[in-house]
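Each in structure tokens, the structures are laid out below.
Each reported figure results from applying straightforward, stated rules to the coordinates on display, with no laboratory input. Fair warning: this is a prediction, and the values are worked out from it, not measured in the lab. Cβ atoms are built from the backbone, for glycine too; each structure is taken alone.
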Structure I
Amino acid sequence: MGDSYNLVVDRLNAFAVADFEGHEVERLELLSSARRLVGRLETRQERIFNIDFRNPAEYAALKICLDLGIWHRWTAVGGGEKTVEELAKLATKDCDLNLLRRLLRLLGATYIIEETGEDRYKPTDFSLSIGDESTTIAQGILAMANHWNASSMNLPSFLAKTSYREPLDPKYSNYVDAFPERLSFFDRCLSNQSYQDSFSGYMREWSKYRFSWPDFYDTTSLVAGADLTSGAPLVVDIGGHHGYDILKFLKKHPDVPAGSLVIQDLEAVLADANLDTDKVKLMPHSFFEPQPIYGSRAYFLRGVFHDWAYEPSLQILQNIVPAMKKGYSKLLVCDVVIPPKGASVYQAGMDLNMMALLSACERTEATWRKLINDAGYKINKIWMDPRGYEGVIEAELA
């Protein structure tokens with residue numbers, strides 16, 4: 001060990017996200033190496049402790065502090081180092097001091113916050129973001145309690161009931177089996193605003209993590225080849241939620257005509273959209289119904305198909321076919337493309353979560369090609385994001 005060991009530890013302790021500005025691939029390579037290092041250094045007993053005890057307890061402590069209002073109040077007063085007693089005074093509900101001490105002790109040990117002394121802590125960038133009203137990190141945390149946790153915990157027993165068949169039926173899914181309402185994921189979201197809000201909050205933060213699709217797909221040629229004289233729009237974002245992706249397109253192409261961009265989603269989802277531009281129109285629409293807009297230059301779907309198994313996905317794609325102008329309209333599917341080997345934790349983790357929540361999946365290039373070809377299209381090219389996680393699959397009518 002000796003000096004060389006200390007130098008390595010010091011170097012590792014010095015790394016931060018800011019060091020990798022403009023070097024995302026290198027950051028991910030180091031993060032992957034760090035995960036492998038932990039896997040090699042952990043004993044079997046340490047790993048089972050982390051799986052069984054640490055991770056669930058860490059989430060519980062994190063959410064309890066959210067319920068107590070500590071994250072929001074700590075951020076509101078400007079952060080800064082605080083004693084346990086000072087943090088207790090920030091709470092919006094009366095909390096036993098020693099109870100809070102025990103919660104903070106774990107959050108300090110897992111680096112959610114930083115322990116600076118006996119009963120003293122200071123926030124991290126992450127903990128401050130929980131209380132920052134300009135983010136939806138807090139809602140993303142609530143999504144674990146509202147959706148992810150119960151569905152993941154139920155998956156082993158659900159698969160046992162089905163004799164370990166791959167879940168493909170959205171009506172008889174693990175999620176339906178996991179909750180007393182016996183509703184599908186999206187129906188349950190619509191039944192309770194807090195469920196929808198936490199899901200939407202998580203989606204907003206996830207959208208910020210994903211690369212902007214116009215940064216790795218050639219939207220310039222899409223615009224250059226567009227004929228808007230017929231009144232047909234330039235891009236229809238199907239299942240576009242609150243417009244994150246269409247606004248990224250607009251940022252790159254601010255001179256598109258008014259109304260040339262369309263976001264389609266369920267009426268209840270669009271009700272929360274807040275778009276301050278005449279370039280984008282909102283249209284309530286279910287992608288399980290025939291596409292009502294004819295002759296658009298592009299029909300764009302991001303993160304839609306990973307919610308659905310083969311048959312529903314085929315229906316969504318086929319509902320667009322009659323609306324497309326052959327030789328002109330493009331189908332643009334932006335979604336995870338799993339490599340044949342070396343899938344990332346993000347890709348493999350999302351795949352199992354889609355199984356647990358929706359009887360759905362992430363897809364390899366081969367399964368994308370089968371699905372899209374079966375629906376009556378031919379794939380022109382796949383543009384991958386710099387991380388190699390997601391791709392824009394460009395297709396047109398066969």
Structure II
Amino acid sequence: MDSNRILYIAFIREDSESIGFVKKVMAQSKAFSQLGLESYLYISANDHAKLYKIVEGKVNEVKRLYYSSTAVYKDSKFPPLKIRNYFRFKQFIKHIKLQIAEINPSKVYIRRVRPITQDLVNLGNHCFSRGIKVFFEFPDFPHTPFVHPANKNIQSYLKYYHEKIFFKRLEKYLYKIVVISVREDFKNDKFLYLRNGIEVESIPMLKKEIESGSECKKLNLIGVANVGFWHAYDRVIQGMAKHYKNSGELPIHFHIVGEGAEIPNLKELVNGENLNEHVTFHGSKTGKALDEVFEDSHIGVGILGNHRKGLYGDSSLKNREYCARGIPFIKAAKDLDFPEDFPFSFNLPADNTPLSIGELIKFYNNLGNSFSDKEYLMREYALSHLTWKSKMEVVARV
């Protein structure tokens with residue numbers, strides 16, 4: 001066993017539309033390498049699993065292990081097809097054990113898997129019996145099995161009790177439970193509390209100088225997400241509707257980048273408020289295409305409705321990515337990585353009230369009058385406080 005070797009296990013599809021999750025897993029694996037560990041990543045895809053080795057910041061594919069035809073991913077909610085997930089995970093676990101035998105790591109880092117199955121418990125036992133330190137990450141803690149379900153129905157309670165029972169079985173094989181959380185009031189000797197980080201070097205800074213002060217002739221907002229109800233983009237749209245109904249002179253445009261279950265509802269709201277000329281739904285964009293939308297934007301929109309999920313804090317990747325790009329941003333809950341007097345965030349209350357466009361314009365103009373090179377100031381803050389390397393050091397050192 002090499003005491004300087006770690007294997008990161010992520011049962012998420014590398015080729016899914018949830019690009020943010022994949023970027024996070026890759027960045028965490030790179031962070032382990034930057035911290036002096038020999039770092040490997042084992043991740044799923046539609047029809048195969050991949051083993052990567054991270055060398056000098058580059059993610060190099062080592063091997064692929066293909067799933068059987070009964071386990072290949074198909075996008076369907078039809079129960080007989082969803083059983084493929086079960087078979088795919090069983091094969092994923094089987095392959096992991098082979099990689100552990102070859103790599104012989106001293107640490108295994110597992111991104112939370114739902115639901116926890118006996119196969120996962122067996123993997124924990126397998127690692128424990130080999131003397132491997134197992135870390136299990138909850139990326140949106142607290143979640144089941146630590147809190148009762150918000151929905152008071154039989155299905156929710158069955159899921160909750162299943163997770164509670166199986167997590168108890170798994171927990172005895174875990175060295176540490178890594179909780180990425182907006183709160184730190186759950187007591188457990190195994191907990192390592194972390195907040196989200198980013199790979200700052202992979203995020204380009206804005207190239208243009210943002211309009212500000214008396215020269216501000218328009219205000220373009222950008223929200224990038226796999227959009228759910230908790231992003232609360234409706235608060236922005238309702239605020240824009242009020243702005244235009246009150247003869248607001250400054251043009252406001254909202255660029256929504258990404259797909260998600262909430263998009264149809266937002267489109268209906270935009271149409272109902274006659275804002276089709278002022279809101280653009282771009283769909284998913286990455287790379288240069290995404291950078292181009294950012295270059296035409298002035299303020300980023302973070303998660304504005306965590307309270308809708310019963311969360312009254314924020315540790316979203318998006319706030320951190322906006323900061324790294326050098327674009328001021330809107331948030332609606334306390335984020336412990338940003339002090340209360342952080343000058344580049346516009347803070348909304350954690351409720352469903354519409355965004356005040358008038359107050360947002362004042363905020364933006366004041367930034368222009370108070371700070372020169374504000375983009376560089378945000379970038380420097382991100383490099384000092386928000387990197388995955390700084391966040392994952394506690395895992396690398398224990």
| query | Here FRET efficiency 1/(1 + (r/R0)^6) of positions 181 and 301 (r between Cβ atoms, R0 = 25 Å, to 0.05) has been calculated and equals 0.35, so which of I, II was it run on? | reply | I
| For distance in nm of label points 7 Å out along Cα→Cβ at positions 205 and 349, which of I, II scores largest? | II
| For 1.13 (Cα Rg over 2.2 N^0.38 Å, for residues 189-324 alone, calculated) the corresponding structure among I, II | II
| request: Consider the structures I, II: one of them gives 53 for percent of Cα pairs over 16 Å apart, for residues 61-116 alone as calculated from the coordinates. Say which. | output: II
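Compare mean projected area of the Cα convex hull in nm², for residues 101-236 alone across structures I, II and report the one with the greatest value. Walk me through the numbers on the way to the answer.
On the way: I: 14.3; II: 13.4.
Biggest value here belongs to I.
Ranked on percent of Cα pairs over 39 Å apart, which label among I, II comes first with the largest value? Could you put the intermediate results ahead of the total?
On the way: I: 26; II: 22.
Top value of percent of Cα pairs over 39 Å apart goes to structure I.
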